[in-house]
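**Q** Dropping the structures in below, format is structure tokens.
Just so you know, all these numbers are worked out from the coordinates, no wet-lab data involved. If you're wondering where the values come from, they're calculated on a predicted model, not measured in any experiment. Cβ atoms are built from the backbone, for glycine too; each structure is taken alone.
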Structure P
Amino acid sequence: MDKKIAVIGSGIAGLTVGWLCRESGANVTIFEANSKRGMDFHTLYLDQEDERSGYVDVPLRVMSPHAWPMTLRICEILGVKTFEVDTPVACSWLNEGTWFRSSKFRFGSKLIPWAPVRYLFHSETYRMLLGFLKIYKSHPDYLNPGLTVKEFIKQQRVDPLFWKGLLYPLLTTICTCDEKSLDQWPAMQILDLLQKIVFGVRLRRIEGGTKALAEKLGKGLNLKSGVCVEDLSEKSAGIFLRSQNKDFGPFNNVICAVQANQLEFLPKQYDLERKILRAFPYDSGTLWVHSDKRFMPKRKKDWSALHYQVKRDLSNSMFSVWVNPIEPTIAKHDPVFQTWNPIFEPKPEKVYKAVTMKRAVVSGENQNLLKELTHLHQLPSRKVFYCGSYAAPGVPLLESAVRSAIKVVHHLGFDPINQEMAEMFSSEIH
């Protein structure tokens, strides 16, 4: 096949769609505005900017095999190893003691949240366990698709301590959004994700971190980093891209794998789809990578991979990850934490980096937007396509980005050469 494909953006969606097109026989060029790949751009090397040193994924990524099946399947196909990680949870009052710490026991095929004996004397612990029980007994498929998370909490009379002290800090961190965005999220999506994470098998982490998968996906692709696409134009010879007065092309197809709110380069004849894509909602926040121990329980024996702190009046809460138990390359390093939108900022001298992020979120309108996007992709003689975490059903994470990439390649009519990839294609599309 002599098809020339341009992919704009080198996050997980761009690298996956590029890899799939390349494996189907196309010539692929990826354009990335940053100086390095987008997928692992924020990886932090603790001792030096050298891959031999300990590193931290920013944001840290762990995946449930139930909720990230396609992402983990790609790891298998590429020979990228993964390993199980334990992610126990500790809950504390802000600047006070810890009143809950989770453990798990196996019940049939399920891993059920529980608490060590010394925490069973706290009334808050029982309220947490009852909250987990309510989530376990809920059936996402039976919920009204229009029911929001806020409405579900009110309808089910979920204990405020459970949803304010644990549920919301967890979900705002996973979804990298704020509570107002989470309020409007379809409850069935969030419950489905929660059940898979909380009651499923242990979470998995990529051996070598996000960069290991990014390197495998990007192998053999023509990556042009530091090239910010400013204009796209369709001509009789094909599609051309322009950056800093330099033209690239012609290409048979262009796949836009940037966020739906970063498509200013599209020409005027694309106004209809720009309108559709601009309607996908986004939220922003700051992820702090630091070593400030105030974000962990006061007693070292209460420390846990995940720590939630909430004010006594439940008016505010935050979530921190203790990275060392999850990332083996820094297991013996001084403690490193990641905190999303903290109540107070870490001490300046303790900060490694603070990364401001804009992330796709979901509202009741997303399903209609996805249908319109699918309709666009199915139009005859279609040459420009869109993929990303926003562009597939479900919570916008690595998994939805991967699924959107598979769908775009399907719309392009490619048949993967690799048998394993063909099976993955078949299971996703059908």
Structure Q
Amino acid sequence: MTENKPPAHYKRNFWILVADFAFFGIGLTFIGPGTVIPSFLNELGTPPFVIGLMSTLQSACWFLPQLFAARYLADKPYKKPHILWPSIPGRSLFLILALTIWLTGARPSWLIVVLFTFTIVGFWIADGLASVPWFDFLSKTIPANRRGRLTGVGQIISGSTGFLVGYFVEWMLGQNGFAFPNNYAALFFLGFVMLAFSFVAIALGVEEGGQVTRKVPSWKEFFPQLWRVLRTDHAYRRYIITRQVYGLGALASPFYMVFALNQLGLPSKVAGRYTSIGVIGSILAALLFAWISERFGSKRVIQIGIGVTLLAPTVALLSPLLFPNPTWLAWGYGLVFLLFNASMSSMMPGWMNYVLEHAPETERPNYVGLTNTINGVSMILSAVGGVILQWTNNNYALLFGIAIVGMALSLPMTLALPEPRHAP
């Protein structure tokens, strides 16, 4: 395969992946990992530590299983079946959650929190297992110099729709929407519907067999293979270290919404407004990062993405000074979510595409699994953020300050990273 000659079924798979990417993004807009979920837990009276732990579970449960998936896929030339099977039970959990909340009135609240935790863990573990073959399917079917436009188009479609969804969420959580907790049950159900459409889209993809190793290695053989990658691949090792330092930003990310509700006194319905504002950030950033990725490569996307991410906790801290009027504050604080969502748009064309371009084809699942498992370990920082708030009597200035310093340190570290597209 060359960049001048796209692989077989390129056009079909391009639009299949765009649809999958877009519907998945729309589904997460209804579910709202950074807005709706913290708001729902806050309504149930959940303490900040548990809210931070929930964010940790969302990330860690997606990242950590990928090492197991990478080993399992070593001798599998076809990856699509292994995208589909974990997705069926994982995505169905949101349907069960929505029906349970609707039928029980979210009572008792402790039981709903337990069920919610089970849903989050199950969904993200299933999606984590499916993500390794998904990335391999993407790499086989879409050339590196065209992945930027794919993620860009997918984010624009999901973002444009998500902008409208955000205002629907604001209406649903406001006085004119369903009463609590049916408003959240409806949102989780609609999220499930969009995730189901995403599943149908990827099921329609066409895959050809790829290169594989001869057999699935035993764990005794597999771990030395991973260690060899870390020990001998110096560029990859620098990438991993940089990514973990950047991950200090995870300290703050679960608490932007909680800070708005409990410290700034904003109403819970702003979760919908901030969802729409965040979508604007995603759309604008998707256009920018898609162009940068194709024109300059994934390294430049990473650098600009770090700079954008740095601004989110900075604006959160300064928002009471920047927007002294309560009405201005309710709208101006949305800049935090605009910046945060914009930075998230750098993950696929930046951090993830760096690994896909750098890794040899036969070892790509190992690289993806190892990268995301290490990232999952670092995601414990989200729970640490909750501990910091608990021990310091909700000192958000300290929490956001630590996140800012960590991300600032990662920016000069990117200078030592080679651009994989230009490497021999």
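**Q** If we compute relative contact order in percent (Cα under 8 Å, 6 or more apart) for structures P, Q, which one ends up with the highest value? Mind dumping the intermediate values first?
**A** Working: P: 24; Q: 30.
When relative contact order in percent (Cα under 8 Å, 6 or more apart) is computed for each of P, Q, structure Q gives the biggest number.
**Q** Moving to a separate point now. Work out distance in nm of label points 7 Å out along Cα→Cβ at positions 34 and 82 for each of structures P, Q, then name the structure with the largest result.
**A** Of structures P, Q, the maximum of distance in nm of label points 7 Å out along Cα→Cβ at positions 34 and 82 occurs in Q.
**Q** The value -24500 for helix-only ellipticity at 222 nm (-39500 (n - 2.57) for each DSSP H run of 4 or more, over all residues; to 500) was derived from one model only; which of P, Q is it? Before the final figure, lay out each step's value.
**A** Working: P: -8500; Q: -24500.
Label of the source structure: Q.
**Q** Can you tell which of P, Q yields -0.46, -0.58, -1.35 when log10 I(q)/I(0) by the Debye sum over Cα atoms at q = 0.08, 0.09, 0.14 Å⁻¹ is derived from it?
**A** Values: P: -0.46, -0.58, -1.35; Q: -0.41, -0.53, -1.36.
Label of the source structure: P.
**Q** Taking FRET efficiency 1/(1 + (r/R0)^6) of positions 290 and 410 (r between Cβ atoms, R0 = 35 Å, to 0.05) as the quantity of interest, name the structure among P, Q where it is greatest.
**A** Q
**Q** Quick check on the output: 4.5 is distance in nm of label points 7 Å out along Cα→Cβ at positions 146 and 258, derived from one of P, Q. Which one produced it?
**A** Clearly, the read-out refers to Q.
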